[in-house]
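In the part that follows, the structures are each spelled out as structure tokens.
Each value in this text was obtained by applying a stated rule to the coordinates, not by laboratory testing. None of these values were measured; they are calculated from a predicted model. Cβ atoms are built from the backbone, for glycine too; each structure is taken alone.
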Structure P
Amino acid sequence: MIKINIGPDCGNSPKKQFLKEINIAFAKGDSDFLIASVSDKIIWDIIGDRKIEGKENFAEELEKMKSQKASELIINRILTHGKEGAVSGIMKISNDKKYAFSDFYDFSGAKGAKVKAITSYIIEI
């Protein structure tokens, strides 16, 4: 069971709620939800590590990540404006490692729809 701790102002709009659900899906390894939430031409740039392009490669990367089970997700902040959004927090992995993250999202339209790009900054703490 994953412990989830979310700041009080992290779900007061539909787009913030969507980003909250995406981050919970990452923590739980819910690849079906994540794949359904991104565009076919998704670009996921994990700064300093790798860049994943296309829905098929995104799905493969999610499958690889399933071996790292999260034990806790802490979302400190969710920001959205127009076609962009950002989430920051901490994810604890069951091997006792903790990672601080900031993810920046680009949506296919101002109404949300699908995520077309994610830029992730991840630091082990």
Structure Q
Amino acid sequence: MRIGELARRTGTTTRALRFYEAQGLLAARRSANGYREYDEGDLQLVKEIQTLQTVGLSLDETRPFVDCLRSGHETGDSCASSIEVYRRKLEEADALLSRLGGIRAELAAKLAGALARQAPDPCVVPDAPRP
């Protein structure tokens, strides 16, 4: 298949595919007329890259998965180097969640303090009976 069809089938752009090629993640074969040619394996590589980027991996972090697929594995996460990327990204996510939990607790404490110091609104009658 040509680059336009690969782009259409993967929901990306030809520009992105050329970038993947320039980064060494995708290797096009050239037809006699110079057109880039791809096969179903390339389709799987691009889909793997897209899926991994969706879950927060950088393009460079997808390399072990691409290499794993290129070496003949059925999935990109069948290799030890891919599993190591998963582990590292999980550690990063855990650290970020911990940091966010601390930020949330601090913001909640600040809000509680601000509400405790807030002057009563003169327009609001506390516990007024409702008609």
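Before moving on, here are some points about what is shown:
- Source structure of the calculated read-out (helix-only ellipticity at 222 nm (-39500 (n - 2.57) for each DSSP H run of 4 or more, over all residues; to 500), -19500) within P, Q: Q.
- Computed 9.8, 26 for Rg and Dmax of the Cα atoms in Å, for residues 29-68 alone - originating structure among P, Q: P
- Entry that produces 15.2 once mean count of other Cβ atoms within 10 Å over residues 21-28 is calculated, selected from P, Q: Q
- Relative contact order in percent (Cα under 8 Å, 6 or more apart) from the coordinates reads 13; which among P, Q: Q
- For the structures shown (P, Q), mean count of other Cβ atoms within 10 Å over residues 61-68 is largest in Q.
- Parent structure of the calculated result 1.2, given that distance in nm of label points 7 Å out along Cα→Cβ at positions 53 and 117 is the read-out and P, Q the choices: P
- In this comparison of P, Q, the computed figure 14.5 for Kirkwood radius over Cα pairs in Å is attributed to P.
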